[in-house]
Structure P
Amino acid sequence: MDFGKVSPKELESVDFSLPKEPAANKLVLSGIKTKHPEIYIGCAKWGRKEWIGKIYPKGTKDANFLEHYVKHYNSIELNATHYKIYDAAAIAKWAAKAKGIDFKFCPKVPQAISHYSGFNNVDAITDSFLEGILAFKEHLGPVFLQVSERFSPNQRDKLFNYLRSLPVDLQFFLEVRHPDWFTDKIIRKELFDTLRSLNIGAVITDTAGRRDCAHMELTVPKTFIRYVGNSLHKTDYTRTDAWIKRLKYWMDHGLEELYYFMHMHNEATSPELTIYLVDKINKELDVKLKKPVFINKQQDLF
């Protein structure tokens with residue numbers, strides 16, 4: 001992911017501290033510790049050739065990447081659906097790779113809807129997309145709608161009307177990127193109030209060059225975090241530590257589900273930081289999440 005990428009020199013001066021807890025989060029958190037939170041950790045794609053010889057066996061073919069991916073992660077931020085609408089037969093083949101395990105696919109809404117339609121005349125294409133992803137069945141996680149950085153709050157009525165048209169029996173999360181969603185306090189409040197009223201989550205994107213997108217707002221008792229690291233720069237570890245503290249606070253106060261997706265500008269090192277993240281989560285939250293297992297065990301050392 002290149003969104004929010006800064007130069008190595010700029011990286012040294014970024015303030016990565018997370019914003020203070022928004023007061024409105026109390027509207028969706030019960031205040032009571034969640035006994036058995038659902039925690040899902042993943043990446044954006046399983047088709048990473050850089051992972052061959054690292055977590056995928058040498059010689060692994062493209063067609064077999066997913067069957068190896070599900071051994072290391074329990075979810076995927078499914079960007080493939082952003083570029084193409086897949087029918088139920090294709091989706092069912094992916095779901096079959098996760099048969100018998102607790103694994104969630106979190107499909108991204110097609111760009112034909114989110115980026116190029118202006119949310120005009122999208123009922124048919126939305127129906128086609130949803131009909132396809134329902135084939136994930138028990139493996140279907142939240143559906144992720146990202147609007148482009150050019151999509152400003154001036155067009156919010158069309159966006160909000162589209163959100164109101166979505167089926168209420170599926171969990172949706174929205175990511176906005178245009179700076180005006182965050183700088184204008186009235187618009188910001190309207191956005192999160194609207195999502196809260198519709199039971200739609202707010203994606204939190206933590207990336208170096210756009211600190212406003214790491215807003216910390218919870219509009220449902222669940223969160224969907226897109227963390228963008230910097231190839232194991234020292235700040236990747238301190239940032240992860242800060243996230244662990246915030247996640248523990250949220251779960252101590254009623255957060256029910258966590259979806260945390262690891263991104264890098266160079267995805268080759270995503271497994272290494274995932275191991276660091278999962279080790280910390282398991283220790284601090286007293287859970288037993290699986291983590292990537294390296295073919296060469298010496299790589300799994302810090």
Structure Q
Amino acid sequence: MASLKDMRNRISSVKATQKITKAMQMVAAAKLRRAQDAAQNARPYARRMASVIANLAQGVSGDGAPRLLVGTGSDVKQLVVVATSDRGLAGGFNSSVVRLAREKISGLLAAGKDVRIIAVGKKARDQLRRLYGDRFVGFFEAGSNPSMATAQAVADKIIELFEGGDADVVTLIYNQFQSVVSQVPSAVQLVPAQVDAGAAPIDLKGAAYEYEPSEEAILEDLLPRNLTVQILSATLENQAGFFAAQMTAMDNATRNAGEMIAKLTLQMNRARQAQITKELIEIISGAEAL
């Protein structure tokens with residue numbers, strides 16, 4: 001049985017851990033608000049971009065259509081972009097994305113596809129390279145502050161692989177932020193660009209119009225930009241989801257530490273009481289023997 005000194009040391013250690021988890025919870029809660037606002041502010045821009053592309057795509061067909069819109073005509077070469085965070089201590093936030101990525105990759109490999117991987121975030125790289133290290137073609141850190149420059153670097157790498165004939169279909173896997181307690185692992189196809197048939201049409205208030213330059217020329221410029229926007233939106237969703245998951249995980253850890261401290265304190269008090277009782281019995285027995 002542990003001595004009273006050992007119990008006191010363990011209680012002190014758990015209390016120190018509890019202070020750390022409580023501080024991390026408060027930091028995550030403070031950062032969550034800003035990250036949530038950034039993710040929600042990016043959504044209207046992404047939806048508007050989808051509406052413009054859907055409107056333009058209606059007038060595009062045939063050989064003149066941009067390749068980012070119609071693809072290469074093949075789906076053999078699959079590029080999977082997996083976005084997680086750089087850090088842990090956030091419950092199952094990162095593992096849920098990696099699990100979905102593994103399911104996607106294993107399904108593609110079983111179908112005979114040639115799969116390549118780009119990891120955005122250290123956790124995606126560390127967890128996936130154990131099984132698919134030879135399939136990595138790129139890695140980018142998620143960073144503490146997602147920006148257009150970071151998203152642009154990822155988009156440039158995707159376009160380089162696509163135009164170089166190393167990717168036919170590009171899929172992005174990330175955590176979609178829904179609420180503080182809900183982050184949903186999601187997969188969205190980036191290339192060929194998915195035209196949202198349900199996107200809200202642009203209200204021209206009855207005006208007639210024609211595009212100058214042509215729809216094809218506008219899409220050639222707009223589709224790479226849309227690729228960057230989709231990646232930025234995903235990283236912002238990831239950031240908000242990470243801080244929400246971390247806040248919840250640290251709250252649970254703080255509560256568990258409190259329960260452990262109470263349990264250890266009870267054990268220590270019982271052990272101390274037993275020691276005092278034993279000493280009293282020894283004193284009384286010695287006095288009676290005289």
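Nothing in this text is a laboratory measurement; each read-out follows from the coordinates by a stated rule. Model, not experiment: these values are computed from the prediction. Cβ atoms are built from the backbone, for glycine too; each structure is taken alone.
The greatest value of FRET efficiency 1/(1 + (r/R0)^6) of positions 94 and 182 (r between Cβ atoms, R0 = 30 Å, to 0.05) among structures P, Q is that of Q. Looking at percent of Cα pairs over 36 Å apart for structures P, Q, the greatest value goes to Q. With relative contact order in percent (Cα under 8 Å, 6 or more apart) coming out at 33, pick the structure among P, Q it was computed from. Going through each structure in turn, the value belongs to Q. Structures P, Q were shown, and helix-only ellipticity at 222 nm (-39500 (n - 2.57) for each DSSP H run of 4 or more, over all residues; to 500) at -22000 was computed from Q. A value of 3.7 was computed for distance in nm of label points 7 Å out along Cα→Cβ at positions 14 and 150; which of P, Q is the source structure? The correct label is Q. Could you figure out which one of P, Q the value 5.9 for distance in nm of label points 7 Å out along Cα→Cβ at positions 6 and 230 was computed from? Only one of P, Q returns 5.9 for distance in nm of label points 7 Å out along Cα→Cβ at positions 6 and 230, namely Q.
Looking across P, Q, the calculation of distance in nm of label points 7 Å out along Cα→Cβ at positions 190 and 270 that yields 3.5 traces back to P.
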